[in-house]
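Okay, got some structures for you below.
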Structure P
Amino acid sequence: MNPIYQIALKNITYNKKRSIVTVLLGIASTALLVFMSALTDGSHDKMLKNAVEVYPSYIQITHKKFRDNPSFEHLIFDKKKVLDKLQTNRQIDTFSSRFETSVLFASKDKSVGAVVTGINPQKEKNLSKLYKSLLKGEYLNNNDTNSLYIGNELAYRLKIDIGDEVSFIGSGADYSFCADTFKVKGIFQTGLYDFDANSAFLNSSYFDEIFVSSNLATSIVVLPKNTKNSLKLSNEIDKLLPTELESKSWEQFMSSLLKAMELDSVFGYLTLSIFFIVIAFVILIYTLLVVYARIKEIGVLKAIGTSKAQIKQMLLFESVVLATISAIIGGLIGAYLAYYFNINPIDYGAQFEDQFKQYGMMATTLPTDFNLVTILRDIIIIFVLNILATLYPILKVNSYKPVEAINHV
């Protein structure tokens, strides 16, 4: 080994306190950055998955005017024809029709306006998270009649529970008067506050009888086999549809959410950038103090014939060794935290429930994103910052002449 490197290693082991503090500072910086990045990405992923997978799904087929004017004049009037065309597409995993309409629910104590939707319970198990969001009672099945599957917030507003009866008044697809009494079979909680407070579901076969909606639909939802190709598949489906219908992927019909997430990501990266700068200055200041404390030592080395290049090489090697140890240990700690809280999401508690509701979320838990590429990126960033932070102190101290360095106070 090069004698300069041997001296550098001896300096590291001899000045244990200085080396330990330097390593601990690097470990804390690396672990914190890895964890913060994982938490930021994890919160974004949860919001997107909540928005897409809980109910809307990845592709929706509707009448072209339905989104702007959701009336019975803008329905899918021959859903069977559309469903038959989707049946032949091998890129599609699952698809199903839905019929949504606004009604007035009435219990013994209260009346609340909400949306009731006719669904195919079996197919919805794959298309949405309604089945997995069951809070109490039972999920719907394809043989149910007047059984209602209702959001927990809506049930709370109506003051009803499993087995209770609730009546409704609404309008059928032919504008006829509709009314019936349902029995609550199941209560769900998706974590989307507004959705849970305004949604209820019926088996589609029974729904069609009440609302006179046979072979009609407000939308048809499609789950691609590869969700990353949603936009491409949506465009292909669009070409097969009648002129009055359209197919849109989640990137299109939820464009406002995407823009909001992109803006939030910008602010998130700005925050991380500020964090990088703070870390860089902390490391720079500490390194400056450590290197300046070694001016006399460096002066003695120069006095016995050690060149500036060799001193620079020695100090940089020390920096690389300590930065490598810090990056590896800190990266492993940060990666463990990211993995642990990915499996066991952070629970912020009920005290933050109101803040979460502002973003349409009711669950007060946020998972981290365990992504090895991102973790490696953050480790490299802190490693590079550690090295860069030592350059100025090394160059500054190395500029002293031997006599000046030895007599430095």
Structure Q
Amino acid sequence: MTDQLDNLFSRVLSAKIFANREMMRPDYIPNDLPHREDQILRLAEILAPSLKGSRPSNVFIYGVPGTGKTAVTKYVLKKIEDEGRKVGISLEVAYINCKHDDTNYRVLADLCESVGERIPFTGLSTSEVFRRFVNLVDSSERMIFAILDEVDALVKKTGDKALYDLTRINQRLSRTRISIVGITNDLKFMEYLDPRVRSSLGEEELVFPPYDASELEDILSRRASFAFNRNTFEASVIKLCAALAAKEHGDARRALDLLRISGEIAERNGNNKVMEEHVRMAQKEIEKDRVVEVIRTMPLHSKILILSLHLLGKGGSTGELYDLYCTLVKNMCLEPLTQRRVSDLINELDMLGIANAKVVSKGRYGRTKVVSLSISTKNLKEALQEDQRLGALIKK
């Protein structure tokens, strides 16, 4: 085993494919964002009044995954922060990923920490954390941008109370102004909100369209020119990665991952050049990992719904699925979601390719929607292994 490890380490250390691997990471923000010039300019126009000490409108940004929403937001706010320092305006940015911090308490606690106040992980009421945040931010004159990324995860899990408070917080502040930038992959997100929150949060809205194959190819070419050493990949590799990602709703994040993992596979195999066969291998690897990761990060009720589909076997009607879901939820001493909300979750699972929902005719008995699971038991078990309650219910 020692010899094998030594050979592996030697192969990795001698590999010359990557010049700067980190530049292929999805969270890397380059100095320019091609094919998002219109969105950058529009967002900058909305937020620019902050440079004169005025509070800009709240902004809500929509778009499918991998369309540059987070990158553009961070890019524009970095530019505004830099300009603010030049003109003597105090501008601060608090970035919160609501997929990870998906409770009202954690969101408010993170906002407190962004202005220098640590909040206990538990032990305080949400209203007390909000009160502390108000007192903290109003202690000096400044402008704060609160970026709530994947904010739909927060609302679907714990409701819109935190959003309601944040959209009205400026009424309680005298020295500080707060502007909210909400980001979501869910194009129907506003339907989940109270009308009062909806009107305040969506003062300005931006929609990010998917990238097409030629745009993805350009993005990959630019990034690869810095991330890879010269002559370490075939020209067709970029085209193939772009074409495969374009089929996935124009997801630039997926295209970057595909190219990066292709390079890593070539490196592990001891090859000096990335070829199309490495892209095909990377595609299979991503496909497997993506399903597991998506399910693993889903809210609890979505996981229970997927488990219900698994227990149904070859599938069943939405009514049968809802009955089984309610049984599992009540056995866990939880309150089930409404049938309408579960129907929305089924549509989301169908869109993600985790479930297959199709309407079938029952002759004179009308039509019904039949739902079945589209992933393997192995992937489901891997995704739910962290939750012993759910993992124990998976059929062998």
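Where is distance in nm of label points 7 Å out along Cα→Cβ at positions 180 and 308 largest, in which of P, Q?
Across P, Q, distance in nm of label points 7 Å out along Cα→Cβ at positions 180 and 308 peaks for P.
Here mean projected area of the Cα convex hull in nm² has been calculated and equals 24.4, so which of P, Q was it run on?
Q
With Rg and Dmax of the Cα atoms in Å, for residues 244-331 alone coming out at 24.8, 89, pick the structure among P, Q it was computed from.
Source structure: P.
Rank structures P, Q by mean count of other Cβ atoms within 10 Å over residues 36-43 and report only the one at the top, that is, the highest.
P
Once relative contact order in percent (Cα under 8 Å, 6 or more apart) is calculated for all of P, Q, which comes out largest?
P
With distance in nm of label points 7 Å out along Cα→Cβ at positions 76 and 116 coming out at 2.9, pick the structure among P, Q it was computed from.
Q
Read-outs: derived from the displayed coordinates by stated rules, not from any lab. Computed from a prediction, not measured in an experiment: that's the story for all the values here. Cβ atoms are built from the backbone, for glycine too; each structure is taken alone.
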